[in-house]
Structures are given as structure tokens and as C-alpha cells.
Structure 1
Amino acid sequence: MPKACEIKRGDVVAIQGSPCMLEELKVSTPSARGASSMYHLRFRNLVTKAKIDHSVKGEEPYPPIDFEKRAVQYLFHERDEYTFMDAEDFNQFVMLEEDVAEQIPYLVEEMEGLSALLSDGKVLAIELPPAVTLKIAECDPSARGASATARTKNAVLQTGLHLQVPDYIERDELVRVDTRTGRFMSRA
């Protein structure tokens, strides 16, 4: 059984028999001697989509859960249904908008590199890669003149995601975006 100090973001464990994915992890170390570090964990129940917060010591065990991770491709969406295809057997499956709401700002038709988490043959969640490449659809004009500080400006990506980009980025450029934080990483 993995301990609280061993699990990392994206790991799936069982909490009260349900599969839960770790979304956030914060560690606080008390200044008193002999006091142990506290782990503040935020899980997402993959069945009910509820958030579960735990504050535990590092030695707290979490039972693992049997699940399968398969490579999938995002194909398209129609109304509130998002269609994916299994990369191994080419079977298609549909996820509702509410089930993939957090991933929607990063999904582009025909996108590869995604993973589906399955348990008992049922798709529980879609996992994004750590970074995706998206096109700038709109951005504020660049400011004239040099500056000693790095300036940023607003940009809207092809998926509708709003983020801050460096001043030198122009419309129609490809940029890499961190899917964990939703922040600009670099030009693509």
C-alpha cells in the first residue's frame, strides 16, 4: 500500500472503496522538534466527481485500486458529448461534458497523447499530457518600446482558454501550455 508521502499528483487510490485521483498535494513541516510533516491531499472521486480533502501524516497508508490506463485519441464533440477512440482496438466511446469539463480547454479535434483510466471495463476519467500545443486565436497588440521587466498580455487560444503570454507572442503562433496550471510554457 502506498503511503501519503509516496503518492504523487495523478495517482489513483481507493478511498472508502471508490477510485480517487490525487489532484493537489501540499506538505507542511512544523517547526517544533519531533513533530511530523503533515500532507494536505485533495482527491477527486472518479465515480461521483466529488472532491475529498485529507490532512494526514506521511505514514498514512492508502489502498491501491485496480485500474487500467489506455492511450486514447480525442475525435470530436457534438452538443454536450465528447467522442474518444481507443488507440489499441479503435473502439469509440463518448464522455459527457460534465465528465471532461476540466479537460475541455485543452482538447483539440484529432488530439493524441491522452489516456483513459478504466476500472471494470468502464472509463472513469480522461488524463491529459503534462503539456499541450495550442494556437493563439486572439491576443492584445504588443506594447511599443523596450522594458527592463518582462511584460505579459492577454491571449485567447483556439479552444477559448484565456491566459497570459509574453509580449512578443503574436496571433496564429503555436504555444505550449501546462495542463496542470493552465500557464504559458514556451513557443512551440
Structure 2
Amino acid sequence: MASLFQIENIGNVLFERSRRAKRINITVRPFKGVRVAVPYGVSFTKARAFTKSNRRWIQRQLEKTAQTEKDHLILSDHFKDIDRHVAKEILVQRLDELSWIHGYRYNRVNIRNQKTRWGSCSAKNNISLNIKLKRLPKHLMDYIILHELVHTRIKNHGLRFYAELDRLVRNRKELDKVLKAYGVGLL
């Protein structure tokens, strides 16, 4: 069950019943707004009062998401009009080069226009790469490709995976931060 309520100085807030919530939980997401997960046994009246008492925090989060939404519009222009055939040729060639240099094997490759991922690797070592990688700086494109190649040997994000990735890429944490800035263009 969900209800939309107008909260002063915040705007529309979605209140949803949640079986998983153990307490009232407020989330603020770009393009989605404010959502309050309300556990069973807690009234919507109490949840609204809780939300109003956290108004300042919510307003700060809304300011941050407004900036994120603005950045998204700028970055989405950057990712428009990518020639699919050229992107596929460049990405597959680079995947082949990096797999050969570092001794990795993959099965098949797919180039897709994904909205939430830069890439993925299946249990059968099929690699999917986002067409938008073509617009990233080369070192970021290589980092994502290497990340997926490491998954051909290690299927999770455990310590072994990151040790292997760190062996290939020296500044992984810095690259992750930079990617997050670009990542907003994928929303």
C-alpha cells in the first residue's frame, strides 16, 4: 500500500508499506524524489510526523539530488548520438587487446546501450559492455574492461577479485570516484 502526501517545504512524499523495514526509513533519490518506507505496525500519521521532524535533512538531500539531476542532463548530452558500429569496433578491439596482454579469455561480447551498468560478465564468461564506454577517457574504458575480464576468473567482488584488479590497475579507488561522476549520465 502506498500513499502520496504533500509535506510543507518538501513537496510530494511517497509513503509505502514495507515488510522488510524494521523502522521508518527515508530515502531521497535523483529523479524519484522522497520515499518513506513504513513498517507494518506503524501508522502513516506517525511516519508523516517523523518525516516532518527530519525536514532539514530531507531539504539538504533534495539540494544534492537537484545538482545530480542537473549534472545528468549535461552528461546525457555528452552520451547522445554514439555510432553503434564504430563503438562496437573500438570496444571489441580494446577488449581483445587487453585480454591478450593480460592472458584472459572470454566467450562472447555484446555491446549494449545500458542504463545502469558500464559492463557485466556472465557465468559463461560472456561480456557485455555499455556502448557509452566509447565516450569515456581511454583509461576509464580500460579500467571497466579489465574489471569485466577479471570476472572471467573470479565471479564475485571479494578480496581475491580486488587483489587481482589492483595488480592490473594501480589507482582503482581513484578511478571508481571518477566513474561515479560519469555514472550519473547512465541513470
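General remarks:
- Structure (1, 2) behind the derived value 13.2 of mean projected area of the Cα convex hull in nm²: 2
- Structure (1, 2) behind the derived value 2.7 of distance in nm of label points 7 Å out along Cα→Cβ at positions 17 and 89: 1
- Looking across 1, 2, the calculation of mean count of other Cβ atoms within 10 Å over residues 41-48 that yields 17.5 traces back to 1.
- At a computed -15500 (helix-only ellipticity at 222 nm (-39500 (n - 2.57) for each DSSP H run of 4 or more, over all residues; to 500)), which of 1, 2: 2
- At a computed 0.95 (FRET efficiency 1/(1 + (r/R0)^6) of positions 97 and 153 (r between Cβ atoms, R0 = 30 Å, to 0.05)), which of 1, 2: 2
Read-outs: derived from the displayed coordinates by stated rules, not from any lab. Nothing here was measured: the structure is a model prediction, and the numbers come from that model. Cβ atoms are built from the backbone, for glycine too; each structure is taken alone.
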